[in-house]
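Asker: In what follows, structures are represented as structure tokens.
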Structure 1
Amino acid sequence: MVCQINTHAAYLDPILIRHRPSDLLQILILAQDHYGYIHSDAIDHISAALKLPRSKIEGVAGFYSFLHLQPPGAYRVLFSDNITDRMSGSVALMESMCSQLWVEPGKLSEDNLLSIDTTSCTGMCDQGPAMLVNGLAINRLTQDRANAICELIREQVPVSAWPAVFFSIEDNIQRRDILLDSHFQSGSSLAALLLRGTDETLQQIKASLLRGRGGAGFSSGAKWELCRQAAGDARFVVCNADEGEPGTFKDRVLLNNFADMVFEGMTLCARIIGAKKGFLYLRGEYRYLLNHLQAVLQRRRQQGLLGNDILGHADFNFDIDIHLGAGAYICGEESALIESLEGKRGTPRNRPPFPVTHGYLNMPTVVNNVETFAAASLIALNGGAWYAGIGTGASSGTKILSVSGDCDCPGIYEYPYGVTVAQVLDDCGARDTQAVQISGPSGVCIAPDEFGRRIAFEDIPTAGSFMVFDKTRDMFEVARNFVHFFKHESCGFCTPCRVGTSLLSNMMDKLANGYGSPYDFAEIEKLNALLQSTSHCGLGHSACNPVLETIAKFRPAYDTRLAHKDFVPSFDLDRALSQARQMTGRNDTGAHLERSQD
């Protein structure tokens, strides 16, 4: 044991020396990188070094789906379970791989070599089916590619030696506007800021009418000003790159191609509010971007655009760290993200107070998403009036949409605010469209008679997800997939959401299994009222949205599931005994309860 502990000390101590207890999540990610999982002895060592209770460390590790307290196998395969991946054939591919490798879904293989399971949306919806292998994304899965992967795993070829083409990720930029076609030069916005002055640059941000691109649409200028005026010994800038909403992948493309613009927007904000430190919170599914982003940050330091004395100004000091997420959709909510940044479970905070006054380490903090900071760079360069002149009166500038599903050209589309849904469908090559889900499961599902509606804060606000479903799709199954997503991603903090999402999932499964009745619709309505009035955060508030939207607009998809006029229980004892019949090899009349009663 002494030798084992010394081994842990040799690896962990250099990490622990440069990290604080608030960096616990990052420490656990690094520990798992080394051991393959979070080793029990490593937890003891971290506990002693950081003076944290073991229970807290295990509690944090248990919250994030990408962290493991037990070995998950040398190969951890996670199929994206988003509805668009399912539409592309992910279920059959997963079944095929499980069969070929003799492993049950969700379990470790008998030889401890691998595990195969599902995960929520990987942000690769425009090029699915997709999966993660040891945290690395593999897209455009086909049966041939799945077979090749099975062979690589059987031969125990290290993932680092797999064909590079497997890990090729395309940007799929289909339509560019002022942001994606900006040809931005590093440092240009900072030079404009220093020339114009801090106060005047803030006025330009306010005059631009820029609103947060995460979906809520709060005024960016007002947020920055409130943070600037708040009392506190330090201030922080946080970029939310945890776009976990199914169907959203625009931040992935922005960080891959426009990282300078994003980091420059963060630096502008820092100068305006008086921050010295910033964080980019990068979702775990985008870990493949980490080295690229670190290289951009290092280059900016060498260019005098980050660090001390930025562009030769002795009072302009600011730097950025990247913090990785570890598979928790709820961390896209700004207060949950801050909790995660502080090394805690990503549980949303009660608000007020808001992050602008009590954010990271209880200090004033600006949290904006990737697209918002990129837009701020353009505003500093070109002025607020220029930006406010684009889009609509209540929605200035452009919006980047992540288009996926049943269309010829999925990918990234940038439009001035005010574009109609019909225009987007025409541009992406959608035909016979039955429905469009905008802003992910928590957003709105619109039918063809609504395709004249506009993408704008005054009509359909969105974080960017735009999923297309043609007339061959079963909208009940679409809603059912979304409901299972909410159940899986509930943080478990509050009872209404934790239990309510599970009950809702069970109700949808009951309808799918042929036990539905009008009674179940009434129960869903009651559950929605309960979740909206008592849930701790927006996840619970919106969990019933996909069901209620599709019931209202695609009722026939539900009516076919109403096999009974009156209530019937969802539990079927005969169905529950099917596994026992399989194990005993019996399927005769006497092995069935209902038949034997006849």
Structure 2
Amino acid sequence: MTALDILRQIFGYPAFRGPQAEIIDHLTQGKDALVLMPTGGGKSLCYQIPALLRPGVGVVVSPLIALMQDQVEALHQAGVRAAFLNSSLDFATASSTEKQLLAGELDLIYVAPERLLTERFLTLLDRLNADQKLALFAIDEAHCVSQWGHDFRPEYIQLSVLHERYPAVPRIALTATADELTRREIRTRLGLEEARIFLSSFDRPNIRYTVVDRDNPRRQLLDFLAGHPSEAGIIYCLSRKKVDETAAWLNTQGIAALPYHAGLGADVRTRNQQRFLREDGIVMVATIAFGMGIDKPDVRFVAHLDLPKSLEAYYQETGRAGRDGEPAEAWMTYGLNDVVIHRQRIDESEAGEEQKRIERGKLDALLAWCETAECRRTRLLTYFAEVREGRCNNCDTCLTPPELWDGTVAAQKAMSAILRTGQRFGAGHLIDLLRGKASERMRQLGHDKLPTFGVGTDLDDTNWRAVFRQLLAAGLLHADAQAYGALKLTDAARPVLKGEATLSMRRQKMSALAGRRHERRRSSATPQASNNPPLFDALRAWRAEQAKTQGVPAYVILHDKTLHELADRPPTTPDDLLDVPGIGQAKAERYGADLLVLIKRMALQ
């Protein structure tokens, strides 16, 4: 059986996408690979198919204990012999799985890195290796190896043991996001220096990117969510307290929201995650503790109420939307305080100076992306060293291009205010000074007598915040963590302050403040909705009942895209079913009769 035969007969897809075929062939030949492919690009097939083609079992290392069960169940639905080993299993179940493993009764075994590194499991691998029954090692979420990354997992560094102990077994490391620094770290730490790198486009054309200036974040969030009624989504917050408060508030607004963060009990986190995966229309409000490896294909939006740590983190988090290829949105509100908080966290961390330098650089790149007047998609792809021409017409800066203005004089006023107050104050005090607000504290400090007092009455508070934010993003200012976020000039500010350089700025968009309802536009690059809504709805209802009966997420039964195909081109025979993407032989045998009866019944109505 060839790789294409397996793709069609087991997984039910007619053809490979992008570099999948080349990766599968490379790994099947026993060679190592590092695969960088966007979320939803089909990374799993790159190791699942070679594991079925090569003798022995494929060992998949995944940090996602809570999701392994669903991943394995999806393989069972396709007729693949798979199992998982992690701390959620009792001793009897784990022992039974180990016996299956040694008996050659499994094609794929998913294991947490902590479990793999135990002497017990390594001994199992030794026995399999001695009998030449190890097909391959797949290291998923490989960016977790990076100490300077956003998802660092110490156990990942020790996975170099696979190369040292089983040098003849091919390995594939996979991730959806990694800049050049992280790629080098993955190769070095996992012993993949000789591995071939497969780099796919990072572009997710179905995701719309929007950044709004924070004004009234709850109202802005509600306006955004009005465009996503009863749809699944994720809202990221920086703190646990904000997660809890936001989730509770959304429920009072009639939106089914659940909290998720490391401060919740394990049982609560598991229960909330399972509800998000298995029910329709749940909104998860979370810290970054949630989301890595989430395989829910119909997440329609990811919203950030706070600035993430870096563009890699942002790309990884927003990539959880629209895995099914349908239109999805990445929406973020951010403000000046975000910049100050992140600068402080970096400066006050116990990291070494080199790591701090790298983290500051990553934050600067994110701020520059937030404030860009160019196409957001182009700037995002450029960060990952991918060249893109033209505008995407699916981001806010393409759809409503920002107005630019000569902000040189405003910048000079802001810098003068900083210098004349001794570089000891934050933006709030400086804006009051510029706008001539003579508070009691202003008088006590004598700042109402300064030449810069009242020179900025031409701009309101909102626009002055935008000016300070853009100066920070441009690297002309920095927030001093040791002085409670006081703004100070950098060396780069001098040419602007002296009039030797000009500065173009984005003008504050009043539309971001107006509270008008969020308008959704469908991307022309993505599939359209079903042309047969009654049949599609009936198929969804049937799928929901199957999922409930089996205790699995609905997408494990059939993806929405498969339901669209069934509704738009209804099959009439068992052979027709096998032509529907997402339906292989096992699913056709298991569900074919029910589906054909349902389709025939709906046709008669």
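Nothing in this text is a laboratory measurement; each read-out follows from the coordinates by a stated rule. In this text the structure is predicted, and so the values were computed from the model without any measurement. Cβ atoms are built from the backbone, for glycine too; each structure is taken alone.
Asker: The value 4.8 for distance in nm of label points 7 Å out along Cα→Cβ at positions 44 and 412 was derived from one model only; which of 1, 2 is it? Numbers along the way, then the final one.
Answerer: On the way: 1: 4.8; 2: 6.0.
Source structure for this number: 1.
Asker: Where is mean count of other Cβ atoms within 10 Å over residues 36-43 largest, in which of 1, 2?
Answerer: By mean count of other Cβ atoms within 10 Å over residues 36-43, the leading structure of 1, 2 is 2.
Asker: 1, 2: which one has FRET efficiency 1/(1 + (r/R0)^6) of positions 276 and 500 (r between Cβ atoms, R0 = 41 Å, to 0.05), as calculated, at 0.15?
Answerer: Source structure for this number: 2.
Asker: Which one of 1, 2 has semi-axes √(5λ) of the Cα gyration tensor in Å, as calculated from the coordinates, equal to 48, 29, 21?
Answerer: Corresponding structure: 2.
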